[in-house]
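The following blocks contain the structures, represented as structure tokens.
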Structure P
Amino acid sequence: MVVRAEPRAPRAVRHWVMRTIAELDVTGAANQVVELLTAEIVSNAVVHGPAQADVTVRLSVSGSLVRVEVTDAGHGAPTVRHPEPTAASGRGLALVEALAQAWGTSPVATGTSVWFEVDADA
């Protein structure tokens, strides 16, 4: 799925993930975790990436492993922050780190790709 880096992108991607993951027979809490983490990474692309640039989301399932990759035109490497409890934002990658079995970033020709994996059986 490709969306523009604009405020409505995380919601659109979340709905797409919800439909796609249901078609792939991923059930239980894993589908909600994948939705949440994907929306968090897309939100980061919207907030920190170039305005109105394309954000590409790929979702794949291999056995019980669900993998999501979000690629944007930004060239920085995202870092996990641990904001104060009263901070309004800054928890996205901390959620990814806590809920995904694995995650990482990769520079690509067009920007940066952030990926995570969730084991649907875990």
Structure Q
Amino acid sequence: MATTVLIVDDSPTDVHVLKGMLEKNGYNTSHALNGEEGIKKAKAEKPDVILMDVVMPGMSGFQATRKLNQDPETASIPVIIVSSKDMDTDKIWGMRQGARDYITKPVGEKDLVAKIKAVLGG
């Protein structure tokens, strides 16, 4: 069965780029435009991995990641933060919220696939 990746990002361009890379590598994708929608979709769809943007309207990716990790229903889904914020403090904070990994934009296809495989234990 193909791995499903939920992309939570408010940028149609970034969603398009990520979807293209993932689908080319055999992943199924789903997407949400903000943190609140991302949490709802994570509960409804139970994706294998979530790619989370940080800067979004309403709830930030950090807040959404924390909520997902605190909810027993979604705590086992690995979150990889995908953000243009590339300061070490952002990465440390992201990991503290429960993210399993952190990638900065623009994302390289090989990097992305390798990180997804790594958080899935493959």
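Taken together, the values in this text are just the output of simple stated rules run on the coordinates, not laboratory data. The structure presented is a predicted model; accordingly, all values stated were derived computationally and were not measured. Cβ atoms are built from the backbone, for glycine too; each structure is taken alone.
One of P, Q was used to calculate mean projected area of the Cα convex hull in nm², giving 6.6; which? Corresponding structure: Q. Here relative contact order in percent (Cα under 8 Å, 6 or more apart) is compared for structures P, Q. The highest value is that of P. Supply the structure label, taken from P, Q, corresponding to helix-only ellipticity at 222 nm (-39500 (n - 2.57) for each DSSP H run of 4 or more, over all residues; to 500) with the calculated value -11500. Answer by label: P.
When you work out distance in nm of label points 7 Å out along Cα→Cβ at positions 65 and 113 for each of the structures P, Q, which one comes out largest? Across P, Q, distance in nm of label points 7 Å out along Cα→Cβ at positions 65 and 113 peaks for Q.
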